[in-house]
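Throughout, read-outs are computed from the coordinates displayed, never taken from laboratory work. All figures in this text were calculated on a predicted structure; none of them were measured in a lab. Cβ atoms are built from the backbone, for glycine too; each structure is taken alone.
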Structure P
Amino acid sequence: MGEKIKVAIQISLGVIVITACSAGAGHAWQGNLLWRERIILGAGGLLGVQVGTQYLPRLTDEVVSLLFRFMLGILCVYIFWQAGNSYKLVIGNWINRILTS
């Protein structure tokens, strides 16, 4: 969208906070919260934001962009790995049903 990477990260973090708060409120309203897990995830998020706030201004845009692309690559590999495992499970169950019928 033409924004510098650091500004985009700050905007993204703001959107994530708003989304997390609204999702938490909705689930709390329905009684679907695991409070211990929510506190652990929230504390980890707060710690991550503090670390990011300390180090992001010190890094160059090129380093930030490289780290962002590296993170996306890792997430991509993880998602495809999970999809492959899920696909194997579905195919394995399908073959077992055919063989046992």
Structure Q
Amino acid sequence: MKLNYKISEDQEDLIVNLTGDLDAYSSEDFKTEVLKSLTTPKNIVIDANKLEFIDSTGLGSLISIYNKVKEENNKITIINMKSNVKKIFEITELDKVFNIME
């Protein structure tokens, strides 16, 4: 399934809504667009409610974005993650890196 994403912002956060698969085919464009949208230092909130699948390249994109955000002393919060996606974060122990909320 193709990845679709919507990026918006409020005063404090950059908000990213994901739909589909964050994988080798979509991760580079996704990372580029999110980083391009960070015109000022902000926290990022990723709504993963409609994220169906993530692979290692998708995780790599999130880590790259995390490293950039962390340089500015901000954080990434991932909300509404499906259990199959959350399991990948737990297996890789990235649930200890990202702020994950139900």
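Kindly point out which one of P, Q the value 19.9 was derived from, the read-out being mean count of other Cβ atoms within 10 Å over residues 15-22. Intermediate results must be reported in sequence, preceding the final value.
Values: P: 11.0; Q: 19.9.
Here the read-out was taken from Q.
Work out the source of -11000 here, i.e. which of P, Q gives that when helix-only ellipticity at 222 nm (-39500 (n - 2.57) for each DSSP H run of 4 or more, over all residues; to 500) is computed. Write down the numbers at each step before the final one.
Numbers: P: -31000; Q: -11000.
That value comes from structure Q.
Looking at structures P, Q, which one was Cα extents along the principal axes in Å calculated from, given that it came out as 32, 27, 20?
Numbers: P: 63, 39, 25; Q: 32, 27, 20.
Attributed to the structure labelled Q.
Can you spot which of P, Q the value 16.4 was calculated from, given it is mean count of other Cβ atoms within 10 Å over residues 39-46?
Working: P: 11.2; Q: 16.4.
So the calculation was done on Q.
Which of the displayed structures (P, Q) returns the greatest value of distance in nm of label points 7 Å out along Cα→Cβ at positions 47 and 63 on calculation? Write out the running numbers ahead of the final one.
Details: P: 2.2; Q: 2.8.
Checked P, Q; max of distance in nm of label points 7 Å out along Cα→Cβ at positions 47 and 63 sits with Q.
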